[in-house]
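Just below sit the structures, each encoded as structure tokens.
Read-outs throughout are calculated quantities, based only on the coordinates presented, and are distinct from any laboratory measurement. Keep in mind the model is a prediction, meaning the values are calculated, not measured. Cβ atoms are built from the backbone, for glycine too; each structure is taken alone.
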Structure I
Amino acid sequence: MSWKAYELVYRAMSSVHIGWHTLGYIKLTRHYIPGKTMWGAFTANLSRSGKKSFDLKDYKDFGNLLKKDILVSYFYPAIDDGDGLHAILPWYTDEGLKYGKGSNEEINWKYSKEHFERLFISSFGQTAILPESNTAEDKSLHESEFIMSVIEKNGKSKAVYFIGYLFIKDGACVGSKNQGVGWEGKDINLKDPLSEIFIGGDRKYGWGRLSLDSKKTKTDVNIIFDIPLIPDKDRPELKIPSGRPIPAHLPIDQDIEIKGDIEPLVGRDWGEVENKEKGKIIGFGQEIKTSGVCWMPGSILSEEKTFHVCAYGILELGGGNVGSTS
């Protein structure tokens, strides 16, 4: 079994809000795009591709495909600082969270958390208006953080990109006719349907628009966020050195030595629920799914470990690893 990895580079064409949690009336944004958020956007685009109406069967087929034979990583912001585009990952340190890039030979923390937020994060206040009085609706005031699409650095405007990876298994296919799926050259090609996607919150107001930069996108890569990829396994594997951050969530029940922050990872899926007043409700977001309590991206390994990339880009400890949890 073998996998091919594609480094996808999206340019942010508008502000991006990735819901995290609220602080008072402020809706905070994550500083990256989780794999499940990208999975949802990819699934929606593929199920609608070439069709005039939504088909639930296609949505389920492509959704399952993108959890088994095609996997999507987390995506991180990037700017061109003169040395090319590099994903800006969080790093958990004794001095607090820092952001930057790194390889086995060199660690380059470019930003403290405060510096990163000054450059990349802004916010926008909104309130609902009562049509009968043209005044603000009570308790509707809220402020949403967002990742900016253009930042100002050293007196220059710089476009913001998001970098992540798509893993495609050899022989990936979908539907009752087993149509082959690939980036290009297959019965179903991913490149065109995924050339423009919308992710995150406030999409109806124009937020969350990402456009694929085909010239910057790379095919058949073997390094993932500066981490070696092992492609010839049942699932893609990453061999992460000691002292490096994990690039995705990792359930805390994994037997490893690691330092970082933890959080419960909860989301909503297509499903059905019983409502006392409305009866059975079927649709998007009706079923709550959890991946449990996880180490957050940026948590630092104290020893080299190999991890599987699983559905939604979430990591799982690979076989043959031995360690202890701290």
Structure II
Amino acid sequence: MLKNKILLVTGGTGSFGNETVRKFLDSELSEIRIFSRDEKKQDDMRLRFNSDKLKFFLGDVRDQKSIDSAMRGVDYVFHSAAFKQVPSCEFFPMEAFKTNVVGTQNVIDSAIEHKAKKVICLSTDKAVQPINAMGISKAMMEKIAIAKSRESQDTVVSITRYGNVLASRGSVIPVFLNQIMNKKPLTITDPDMTRFIMTLNSAVDLVYFSFLNAVSGDLYVYDAPAAKMQNLLQALLNVLNINKYETRVIGTRLGEKKHETLLSKDEILHAIKNKEYFRIPLKKDNLNYAKFFVEGEAAVSNIDDFNSNNCDQLNIDEIEKILLTLPCIKHFIKNGYLDDHLNF
């Protein structure tokens, strides 16, 4: 499926884009196109990988014309461009809407117009039962992708959804490492707060699995384990060989949940387990208005959603093993400081 094909990654200078390039640069793809609006990150990436297979397109998913110029001749699209920081989206919700909602529609419309074979849209656990602007905008992104999947004849449109990616930009691990490096107290919101745990490599694997297997309208969700924040923090101190360190509980911040949700009750009811992934196929009766007004589904009332408090919980030893696979942790243990190139 990859031989002599062209892959476009929107938001390609981010964590996911860099990991995708690392994974597929030596594949039989003829070209990997990186589409983003930050020329500095593009130049960093160009120097880092130093490959003629990489092509860079400067533009913004909000601008349909700039997407069209990058989409010509493309076979596959991984759509990862998004506003992801909860506080930023909370203060500027219309900016989140323009990028996460309108931008997604622009990308899918362009892909359909240029007859791309597949578009995989990346979503987040915050889109399920959302309480903040980022989650709401990503939930709308999912609805748009599903709606477009019904319209498209030649382009497969599918979605992947996953939880927290360890050591990605803005995540808690780089924050903790920076605090340790600068001899500041480690700040923790709520020791009993739980989050789904996965690595960047697992995120790319999920998208690739969806790419290989999805039919239009499919939603693929990684069956991720979770961990308490206090256990994640203790595991980090253990791998860094730090016996005691000052910590400060700052409380749950605005827009945060104590536990995140990966699958709603309705989605669990229709989910098909496939290896380590859940597949939620497109419901053919989504436009049956009776389902919204006069009919119901009793089984939904008798099950729980799939959240980070009722799934498999990692113990401290298990978290340590995952942490020791992260490039930023390896570098920090060896050198005692963070390398910006390891936290995109």
Identity of the structure behind 1.8 (criterion: distance in nm of label points 7 Å out along Cα→Cβ at positions 42 and 122, calculated), options I, II: II
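Taking relative contact order in percent (Cα under 8 Å, 6 or more apart) from the coordinates of each of I, II, which one would give 24? Don't skip to the answer; put the middle values down first.
Numbers: I: 24; II: 15.
Label of the originating structure: I.
Quick check on the output: -3500 is helix-only ellipticity at 222 nm (-39500 (n - 2.57) for each DSSP H run of 4 or more, over all residues; to 500), derived from one of I, II. Which one produced it?
On the way: I: -3500; II: -11000.
Answer by label: I.
For structures I, II, calculate distance in nm of label points 7 Å out along Cα→Cβ at positions 98 and 306 and state which one comes out highest.
Comparing I, II by distance in nm of label points 7 Å out along Cα→Cβ at positions 98 and 306, the maximum is at II.
Looking just at FRET efficiency 1/(1 + (r/R0)^6) of positions 66 and 202 (r between Cβ atoms, R0 = 25 Å, to 0.05), which of the labels I, II belongs to the structure with the highest value?
Ranking I, II on FRET efficiency 1/(1 + (r/R0)^6) of positions 66 and 202 (r between Cβ atoms, R0 = 25 Å, to 0.05), first place is I.
If distance in nm of label points 7 Å out along Cα→Cβ at positions 2 and 194 comes out at 3.5 when worked out from the coordinates, which of I, II was used?
II
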Could you figure out which one of I, II the value 15.5 for mean count of other Cβ atoms within 10 Å over residues 114-121 was computed from? I
